[in-house]
Structure I
Amino acid sequence: MHVIFSGRRKSGHLDLEAIEMAVRSAMHHAGATALSELLQFPVPATEQRTLSCSCGHRAHYRELRSKRVLTAVGKVEVSRPCYLCPHCHAGQFPADVELDIENSEFSPGVRRMQAMVGQEAPFDHGRQQMKLLADLEVITKTVERTAEAIGADIAAREQDEIHRAVQLDLPIVGGRPIPFLYVQLDGTGVPVVKKETVGRAGKTEGQPAHTREAKLASISTPSR
């Protein structure tokens, strides 16, 4: 800031963009410092120094360990308890699970940003957007991996929802059988993205299609 105002006194002009970026960087630095202080976890109390391990034994508190994480306000230092199982030698960091940074060097906020820029444009362009819009330095590969990981997670959740819907425990239908049913069938156009209509002719001759047909059916009993 001192350099900016010194330049203004010399030139008589104010570079607003330079000031904007300088103020943003200063705020990020202050935010990262405050966040680092907040993320200094204490040594656990005596009654909290053992945890269950997936191998069936107990993991014991070992020490406080630090980890660098990129957040929306820049890089911060997280100091959290480490637990180690003497039987299988697996380490546990409960604070990482709590903060949603387990096996990740990026905060949830940064991962969301990477997923957004990664789905809208080529991954390298997403990296440039992260720098321009959020002043965060990431490499192209991390944008790609994060976008793909979140996409895979969303797909897995959708499949779980479909599986639960298919496995519905429906009640047994009671009453007399219905001898006749009327089925009315119709179709309607549903707007879709461009790649879903590649090679399909539209309603207007020479124009591409903008919709795909969805079938609708209505089932009813005969009126009496």
Structure II
Amino acid sequence: MILKRLFILSCFLWSLTAYAVQPIYWVYGTGSNIDNIWTSKAEFYRDGRLVVGYPGGGGGPETSEKRIVQKRYYWSGGDGGPTNGAPIPDKAIVEMVSFHDKKRYRIKVDLPADLEQRMRQEYMVDGMIERRHWLYFGLAPGGYFEVLLQGFNIRPDQLLVRGIAEEVTDDWYDKKVPLARQYGIDDFDKEYSELFKQYSVPLGMDWAPIMDSYRAKQPKTDIKPVN
């Protein structure tokens, strides 16, 4: 009888341990609030070890005359590559080319220690269980960036980190081939340069209060936590 109870107890403890280490699904994305960008690198680390690496090759989003004229500033963009069950990162390095600035920027950030806890938190939204699982890296003109934690139907977005990205000056290929030629930035200039002169956009940290205001206006849907 004692052996049987010990066996049941050991199975129970093993199941708790297995549940505790279950990987959590998460994705990442990049984009801008008014610019065209090209993501050339995305690396995610946990305890100093690379857990997800993306060599680059992703474009988007695309600005438009309507957004520039109407000053419609909001973060947009798409998912990056699959994370394949990788652990939640504690550090990220993301490089993006800004067509507006004609510069390659590097975002290098330490992520919050409670990021996994935030990602695991579930909410009931319109009868469905939802959670924030998307790490979004937004780049605005002047090098301003925000790292957000987002979900498909959960609002508001959570601001994790913001600041000014560093300009990449150590890329050997950029020294050989200008960015404009690599990414077709001249076509972007032909379409939008005059509009940007007429309807100038904020630069650098001037974006901070604008994007704070945008988040403040998002509908609040994270009102029913389920775990």
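Laboratory data are not the source of any read-out in this text; all were calculated from the coordinates shown. Predicted model only: the values in this text are computed from it and were never measured. Cβ atoms are built from the backbone, for glycine too; each structure is taken alone.
Below, the figures for the structure above:
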| item | result |
| --- | --- |
| Structure (I, II) behind the derived value 13.5 of mean count of other Cβ atoms within 10 Å over residues 84-91 | I |
| Volume of the Cα convex hull per residue in Å³ - highest-scoring structure of I, II | I |
| Origin of the value 20, where relative contact order in percent (Cα under 8 Å, 6 or more apart) was derived from one of I, II | II |
| Test item: distance in nm of label points 7 Å out along Cα→Cβ at positions 100 and 196 calculated as 2.8, pick one of I, II | I |
| Answer label among I, II for the case where distance in nm of label points 7 Å out along Cα→Cβ at positions 76 and 180, calculated from the coordinates, equals 7.1 | I |
| Comparison of I, II by distance in nm of label points 7 Å out along Cα→Cβ at positions 52 and 212 - largest value held by | I |
| Test item: FRET efficiency 1/(1 + (r/R0)^6) of positions 156 and 204 (r between Cβ atoms, R0 = 35 Å, to 0.05) calculated as 0.90, pick one of I, II | II |
| Source structure (of I, II) for helix-only ellipticity at 222 nm (-39500 (n - 2.57) for each DSSP H run of 4 or more, over all residues; to 500), computed value -8000 | II |
